[in-house]
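For reference, the structures are reproduced in the following blocks.
Computed from the coordinates by the stated procedures, all read-outs in this text should not be read as laboratory data. Only a predicted model underlies this, so the values are computations on that prediction, with no experimental measurement involved. Cβ atoms are built from the backbone, for glycine too; each structure is taken alone.
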Structure I
Amino acid sequence: MDRVGDARVGLGIDTLTALCTGGSGWRPADGYLRRRYGDVVHSVVSANSLYGAMALNGLSVAIALRTARSNLVLTETHPKVLYFECTRVKHEFTVAGSMNAELSEWARIEGGDTPQNDHEWDAAVSAWAVEEGAAGRWAHDLHALPLTDGQLVWPAGPSAYFWPRSPDDH
């Protein structure tokens, strides 16, 4: 992992870091999340259904950072489904106090600023995800799931999709 001084350099980002040439752009990770997390199934859509900043600007940030730091640890995240995995409660930032408290506990954050809106919360939980994956505490990579159609394409170079639960757990 790239470092600046003693700090690791990684990017956890709520955007597509891998695309699929298969039908409708469905990736194995998307299929897994939809099957596993039925209560939040509508949060997971095919790449061909996405639009705007999440799909385009997020990927451009990943490409720019990869260009600047070739050893960057990059992981895709899905903050809303990740929150559900960790709490069994649907993501609702209107209850920011409890969501921020949970994030502080998970990421072992003491003091400091807390996210003021859902975009900041998504960024903070994504930073936590890359730290957990890079440290080996989340050994499951949803991008490593077997393909059934097409192939994965990596516009920003190698990336993971670190996840706390094994896809083999039911």
Structure II
Amino acid sequence: MSGPAAVRATGLAAALRLGPAIVDDLWRSLRRREPRYVRLVGRPGDTAVMTSPDADPAVNRLAADSGLRRSEFRDDVAARILARIGFYSPMRHTRRITCPALVQIATEDAITPAATARRAAQRIPRGRYLEYPCEHFDPYVDPHFERIIADQLEFLTSVTGSVD
């Protein structure tokens, strides 16, 4: 919802760890060279985009629940995109959303602050939001997954009359 809020939630130390990779990859892009990749998810203190305490265990769980090992899928991103995250803020445009919208908020999310998501949802003219006592990756696995999907289906039924 808000790049600046996500950067603040990430913290200065994590941002500084990524700085050299970002600068190097921007330089590579100017010279039309292959990107420099950084890990998307890591443990606190790692050089990775998401290093909240819940991030690495959650991705391990998502992979295991999907029947995968971490080595079987890409877990990296070109560092150059991180130079723009702090400026990316779709929340600025939420008042222009004219269709019914459901925003589902993880109240314990260390990556996307719940207060920011709540403010964005309240700006959507026909918006509705629901909150769940969980972290960023929890909606994709039980016990939260079933409830979140049920709420999505209920919302779709309320605005369309059917989910078929």
Check: If helix-only ellipticity at 222 nm (-39500 (n - 2.57) for each DSSP H run of 4 or more, over all residues; to 500) is computed to be -13000, which of I, II is the source?
Finding: II
Notebook entry, point to check: With distance in nm of label points 7 Å out along Cα→Cβ at positions 13 and 141 computed per structure, which member of I, II shows the largest figure?
Noted result: II
Notebook entry, point to check: Given that distance in nm of label points 7 Å out along Cα→Cβ at positions 69 and 125, derived from a single structure, equals 2.3, which label among I, II identifies that structure?
Noted result: I
Note to self: When log10 I(q)/I(0) by the Debye sum over Cα atoms at q = 0.08, 0.15 Å⁻¹ is computed for each of I, II, which one produces -0.23, -0.85?
What the structure shows: I
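Please compute relative contact order in percent (Cα under 8 Å, 6 or more apart) for structures I, II and give me the label with the greatest value.
I
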Margin query: If mean count of other Cβ atoms within 10 Å over residues 45-52 computes to 12.5, which of I, II did it come from?
Written below: I
Check: Given structures I, II, which gives the highest value for mean count of other Cβ atoms within 10 Å over residues 77-84?
Finding: I
